[in-house]
Structure P
Amino acid sequence: MRSLGLLGLTLVLLGEGLTFIHVLPWSQYVFPLFWYGYILVLDSLNFRRHGRSLITHRPREFLLMLPISALYWYLFEWYNAVIQNWLYINTPPEKWIEIPMKIVSFATVIPALYETAELLGSLPWAARGLRTRPLIPEKWRNSSLRLFISGIFLSLLPFIFPKLFFWSVWLGLFFLLDPINDRAGHPSLLRDWQKGDLGRTTVFLVAGYVCGFFWEFWNYWAYTKWIYTVPIPQMAQIFEMPVLGFLGFGPFALETFAFWTLVWGERK
């Protein structure tokens with residue numbers, strides 16, 4: 001596993017070099033270097049902390065994550081065709097290169113979030129658990145249909161009123177999928193909230209913001225990158241991202257948890 005960590009670090013450093021010293025066309029392809037490197041480094045750290053890791057002990061799950069992650073992010077690209085909140089610049093002009101590079105890059109989204117969540121989950125504050133009073137009434141199952149319907153509306157509103165409801169892209173899937181997970185016997189964050197258990201929610205929220213930081217950090221200086229056209233007033237930014245937009249990384253991680261839990265079918 002140490003060799004995988006060293007390989008990951010090498011990929012990240014290579015990406016950094018190509019970011020600050022543009023060598024075309026290679027500087028167009030740094031995103032996969034950063035994110036496959038990130039995944040390998042974190043997997044190595046997880047192995048050192050747990051004696052187990054996603055790649056070494058759940059390889060089938062990891063390999064399935066890659067194509068499913070690419071399909072998953074293409075859903076948000078589909079949304080973006082309507083809400084037009086970001087666009088890519090300096091992409092390869094040849095479609096036969098651009099499209100495979102996007103697929104390879106989008107394939108890292110779910111693995112990166114899960115590697116980050118597993119590392120955070122091993123830290124003392126997460127291992128102790130975070131409990132509070134129940135946040136959802138005892139009979140929340142009677143409310144799950146309403147939450148599911150809310151998820152449908154939140155998922156559809158960006159297509160109907162894109163300028164007003166662009167933000168619900170980062171909430172709709174969670175409320176749509178998490179009630180399904182609970183009914184199917186899969187882990188459910190809403191069920192955790194009903195019990196007053198915020199440990200898993202907190203871990204994935206923080207994982208979303210950690211990954212969000214690195215997504216924006218590595219994007220900021222990149223040659224091929226995305227820029228934002230979010231219809232909100234001028235405000236402070238975290239790299240390219242307006243501060244309010246950055247807050248969406250946490251909810252995005254929650255809906256990614258709900259999505260992957262439904263796909264993988266893990267039981268409670």
Structure Q
Amino acid sequence: MHEETLDVRGQKLRLQRGGDGSAVVFLHGAGGANWTPLHERLATNCRVIAPEHPGFGRSEIPQWMMSLGDLAYFYLDMLDRLDVEAVHLVGHSLGGWLAAEIAVRSTKRIKSLSLLAPAGVSVAEAPFDDIFLWTPEEGARRNYYNAELAEARIAAQGNVDMDLFLQNRAGLARLAWSPRLENPQLHYWLHRIDVPTLLIWGREDRVIPYACHKPYLKAITQAQLVTLDKCGHASHTEAADRVSATLNDFFRSSSR
């Protein structure tokens with residue numbers, strides 16, 4: 001993996017890249033941009049491009065970014081700026097919601113769409129809890145089904161850069177404060193997504209409940225669901241092998 005900065009219409013965007021092959025753009029969740037075990041596995045077969053959202057990490061929140069819809073248009077500009085004809089667009093959690101918002105606007109440069117437990121659409125039977133009220137410890141425990149992984153993440157929090165943590169929280173608040181983690185209008189427009197779409201969800205997800213897959217699966221014509229048993233929200237780390245194998249199979253089928 002190496003890092004670079006891309007200029008997108010005057011906005012400096014930090015990118016992490018790795019691997020060769022078909023282009024995969026991975027949009028990160030609320031925790032910020034990290035090169036995860038899933039990125040590493042995908043990079044053995046694909047060219048992985050992992051941007052850090054404006055307003056996250058070390059970047060200031062841009063004045064133009066008032067909603068996730070603004071960020072969706074920004075990433076459409078980024079796709080135009082990248083030297084690729086079409087990408088496999090993947091997003092986790094907040095990034096999955098963002099990927100869906102991008103795709104309802106345009107799939108011109110999108111070959112396939114993969115949503116890993118996306119936020120964005122809630123269901124009455126399983127409403128979102130307020131993640132802004134969680135302590136870091138509670139957040140870690142809710143992200144994982146595997147208790148050992150949760151405790152390891154908690155143990156590592158003593159090394160967390162608090163400035164980075166708070167900046168990511170500020171960026172998240174700008175995008176998902178009210179209403180929490182969703183766009184009440186999004187489900188009306190999911191039918192506009194006209195590319196092969198894969199939903200991957202941990203059955204024991206305690207951040208974005210498993211039942212939230214239903215509106216996505218119902219509205220997107222070419223959608224399919226893969227359920228991960230004994231897996232929580234952080235499937236990109238908790239089940240990296242299963243997720244990467246599923247994604248690689250999906251990318252190959254979508255490229256035929």
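Who wins on Kirkwood radius over Cα pairs in Å, for residues 43-170 alone among P, Q, i.e. which is largest? Provide the component values of the computation, followed by the final result.
On the way: P: 18.2; Q: 16.8.
Between P, Q, the highest calculated value is found for P.
Ranked on volume of the Cα convex hull per residue in Å³, which label among P, Q comes first with the largest value?
P
Using distance in nm of label points 7 Å out along Cα→Cβ at positions 59 and 203, single out the structure from P, Q with the greatest value.
Q
Any idea which of P, Q comes out highest on mean count of other Cβ atoms within 10 Å over residues 51-58? Provide the component values of the computation, followed by the final result.
Details: P: 15.8; Q: 20.8.
That would be structure Q.
One of P, Q was used to compute FRET efficiency 1/(1 + (r/R0)^6) of positions 75 and 211 (r between Cβ atoms, R0 = 25 Å, to 0.05), and the answer was 0.35. Which one was it?
The correct label is Q.
Where does the value -10500 come from, among P, Q, when helix-only ellipticity at 222 nm (-39500 (n - 2.57) for each DSSP H run of 4 or more, over all residues; to 500) is the thing being computed?
Q
A value of 0.60 was computed for FRET efficiency 1/(1 + (r/R0)^6) of positions 3 and 147 (r between Cβ atoms, R0 = 35 Å, to 0.05); which of P, Q is the source structure?
Q
Comparing P, Q, where is distance in nm of label points 7 Å out along Cα→Cβ at positions 91 and 155 highest?
Details: P: 2.5; Q: 3.5.
Of structures P, Q, the maximum of distance in nm of label points 7 Å out along Cα→Cβ at positions 91 and 155 occurs in Q.
Of the structures P, Q, report the one carrying the highest value of Kirkwood radius over Cα pairs in Å, for residues 115-162 alone.
P
One of P, Q was used to compute log10 I(q)/I(0) by the Debye sum over Cα atoms at q = 0.14, 0.19, 0.21 Å⁻¹, for residues 131-186 alone, and the result was -0.48, -0.79, -0.89. Which label is that?
Going through each structure in turn, the value belongs to Q.
Each reported figure results from applying straightforward, stated rules to the coordinates on display, with no laboratory input. The shown structure was predicted, so the numbers you read here are calculated from the model rather than taken from an experiment. Cβ atoms are built from the backbone, for glycine too; each structure is taken alone.
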